[in-house]
1. Consider the structures I, II: one of them gives 0.20 for FRET efficiency 1/(1 + (r/R0)^6) of positions 224 and 336 (r between Cβ atoms, R0 = 35 Å, to 0.05) as calculated from the coordinates. Say which.
2. Which one of I, II has relative contact order in percent (Cα under 8 Å, 6 or more apart), as calculated from the coordinates, equal to 23?
3. For FRET efficiency 1/(1 + (r/R0)^6) of positions 88 and 288 (r between Cβ atoms, R0 = 30 Å, to 0.05), find whichever of I, II sits highest and give me its label.
4. The value 17.2 for mean count of other Cβ atoms within 10 Å over residues 40-47 was derived from one model only; which of I, II is it?
5. I, II: which one has distance in nm of label points 7 Å out along Cα→Cβ at positions 72 and 200, as calculated, at 3.5?
6. Out of I, II, choose the structure whose coordinates give distance in nm of label points 7 Å out along Cα→Cβ at positions 216 and 272 equal to 2.3 when calculated.
7. Given a value of 60, 58, 40 for Cα extents along the principal axes in Å, point me to the structure among I, II it was derived from.
Structure I
Amino acid sequence: MISKIIHIDMDAFYASVEQRDDPSLLGKAVAVGFDKERSVVCAASYEARKFGVRSAMPSVTARKKCPELIFVKPHFDKYSKVSKQIRAIFEEYTDLVEPLSLDEAYLDVTTNKKNINSATLIAKEIREKIKEVTGLTASAGVSFNKFLAKIASDYKKPDGLFVIKPEQADRFLEELDVDKFYGVGKVTAVKMHSLGIYKGADLKKKTKEELTKLFGKSGAYYYDIVNGNDHRPVVPHRERKSLGTEETFEKDLTKKFEIITELYHIEHHLFEMIVKYNSLGKTLTLKIKYADFVQQTRSKTLPVNIDNFKLLHATAKELLNNIDYKNPNLKIRLLGLSVSNFNKEDLKPEKQLKLEI
C-alpha cells in the first residue's frame, strides 16, 4: 500500500499569532523577540522577511536590515495554546501525528478516522479548520513519504497546498534546485555547485558510492532522497535526546575573533531552537572539527536548566576557553553546539516552558 503523508507547517506562526491578536500589526514588518544587543529573532512576519529578516538572526542585525521593524515580546503560553488547538484538529483525522515543533507536524493518513480516500482532501479540510478555529493560515504538502511531503509544504508558502503524486516524483525531483533539498545546507550546496550539481537531475547522475566519497555518510542520504526513497515512518511519540546545530565554514577559522564571532551566531541559533522546540536541558556540548578532520567535543552539565541566552553564552564561552589561539596551525572547519540531558517534565507537550531571551 502506498503511504499518504501530509506535512502541515504554520505560516510565520509566532508572528502571525501576534498580528492576529493586534490588528495594528497587520501588514507590517514584525519580529517576535527583544530589541536588545544580545537578543535573537524568534520569528519574523512575511513582511519582515522581504527585508532579509529571519529567525535565529541577532536582533541588532535584523534592525539594520529593516529599520521599521516592530519587535513584539514573545508569548509562548499563547503559542502553546494555539498549537494544542491545531493538534486537536489533526487528531480528528489520525492518531499518527508526529509533531516537529509547536508549528509543524507530519500526519500519516493512509488509513484515517474519517475513511477519506484522498489525502489532498484531508489536507484541504485541515487547513480550512485551522483557519476557522485559530484565524491563522497553514501550508500543507502531500506525498507518499515524509521527505517529499515536507518539500511540498514549502513549495507554495504561505497559505499553500501542494501535492506530489508517485508518478510525478521523479520529474519533480530532477527539476528541483539542490538548494531546495531538505538536508542540503548552504556549504553543501556550494560544494555541489562546484561539482556541476545544480538540479536533482545532476545529483541523480551520481552513484551512491560517488556521493558517499564526496559527502561522507550524507552522500547515501542524498542518493536516496533524489531517487524518492524515504521509508521513515510517522512516529507519534518521539523522545528527543538532544538538540543541536553546527556550521561548516567555507574558509577555515584561524583567528580568535573569527571563532568567537561564529560561535556566537551558533549560540543564537541553538537558543532559537530551544525556544521553538520547547525543550530545556542541563548539558551543553561544544563540537570542534579541525581542517585535518580531527574532532573534539567538550561538555558541561549544569545544576540547572539552560533556560536563558546569557547562561548558554557563558557556558559555551567556558567550553571554548581551552583552545590554543596562539597555535600557528590552528584551523577550524566546523563548530557545533548541542543541548541534552533534558528534564522529562519539561518535554511534556502540555507543559509550556518559560524562557528568557
Structure II
Amino acid sequence: MKKHTACITFYAFVLLCAAGLTGCAGTTPLASWNDGAPAKTALMNYVKAVTEKDSPDFIPPARRIAVFDLDGTLFLETDPTYFDWLLFEHRVLDDPTCKATREQTAAAEASRKGRFPKLDANRERMVSRAYQGMTLKEFDAFVKKFKTQDQPGFVGLKRGDAFYRPMLEVIDYLARNGFTVYVVSGTDRLTVRALVEGTLDLPPHQIIGSDSSIVSSAQNGSDALACTFKHGDTLVLGGKNLVKTLQMNKVSAIAREIGVQPVLAFGNTLSDASMLNYTISGNRYRALGFMLLCDDLEREYGNAAKADKMRRDCRENGWIPVSMRDDWKTIYGQNVTKRKPAAR
C-alpha cells in the first residue's frame, strides 16, 4: 500500500481483508454492496471505462479526483445529530476547563434534551468560541478522546468508528484504481482530520472543511499582518469562524485547494448539491455524482420522507441514488446493532 494513498489504514485494511470486505486480491471489490445494486454497477462500469488506456473515456491518473462529503456520506450523522455539534455539547457541559458563556450553555443543554439549533452563523460562532485558546495539539487530543466514547444509539460501536463500511470500500476501490480522494466537509477541518485518523489513510492536505481562525500564542489580539511567529510560540485556536464549507462554499474550496474539477462526487443532502453539480456539469472528462439516501429505518436512524425527496432530486439533477437499505449488506459491520428503545 503506497504512503498517503486514499485507502483504509493498514491495520483496519488487514481486518477487512480477513473478513472479505475490501477489494484485496482474491476478494470481491465492494463486497459489502449487494450484487446488482444499480449504484455499485454504475460505479464499477465507470471505473473500468475511465481507467482502460484504450477506452474513449480514459482519464489520466492525475485527473482522477474524487470528492466525498463526510457526515451522512462517509460517517453517521443521525445519532442523534452531527459529530461536531455533539463534540461542542461535550465540550461545554462535560469539560471543566471550558469557560462557556450563558448562550453556549443554554444551547448545549437544549441540545442534550434533543432540541438542536438551526445551522446558521450564530451556531458556528458559538462552536468556534468554545475552543478558543486551545493549542492545536490539545484540540486534536480532545477530539480523539471523544472518539473513544460509545455511540449512544448502537451496540458495539464507538463514536470514532461510525463510518459506513460500504463507503470505506468505495474509497479503497478508487484508490486501487488510481484515484485521489478528498474529503470536503461542512465539519471543521481540524475535527475531520482527527476523526478520520486511524480509518482513512488521507494526508491532511486532502481534508477540506470549515475553518476557524488559528493564531500565535503571543498574538494577543493583534492583526496577523502585524504579528511575527517567534521561536517558542505555539499555534492556538483563535475562536473565530471563517467559513462554513457547505453549498457553493464547497465548490469554492475545491477550486482553491484542489485546482481541478473532480470527476466523481459523493454526498447525501442538498448542502452537497453544488459540489455534485459542479462535478458533472461541463466536465471535459466523463463524470458522475452519487447521493446517499437515508432510507434504512432498521439498521440506521433513517428518514423515509427525506429519502423519497432525495430520490426525486436525483432524477431532476442527474445524480445516482445510493440506497442504504437496498444497496448495502451491512452499514457498520455484522457485530454492530441498533440499540432498542428503552421500555417505558
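Each reported figure results from applying straightforward, stated rules to the coordinates on display, with no laboratory input. Since the structure is predicted, the reported quantities are computational estimates derived from the model, not experimental observations. Cβ atoms are built from the backbone, for glycine too; each structure is taken alone.
1. II
2. Of the options listed, only II reproduces it.
3. Structure II gives the largest value of FRET efficiency 1/(1 + (r/R0)^6) of positions 88 and 288 (r between Cβ atoms, R0 = 30 Å, to 0.05) among I, II.
4. Value 17.2 for mean count of other Cβ atoms within 10 Å over residues 40-47 corresponds to II out of I, II.
5. Going through each structure in turn, the value belongs to I.
6. Computed on structure I.
7. Derived from the structure labelled II.
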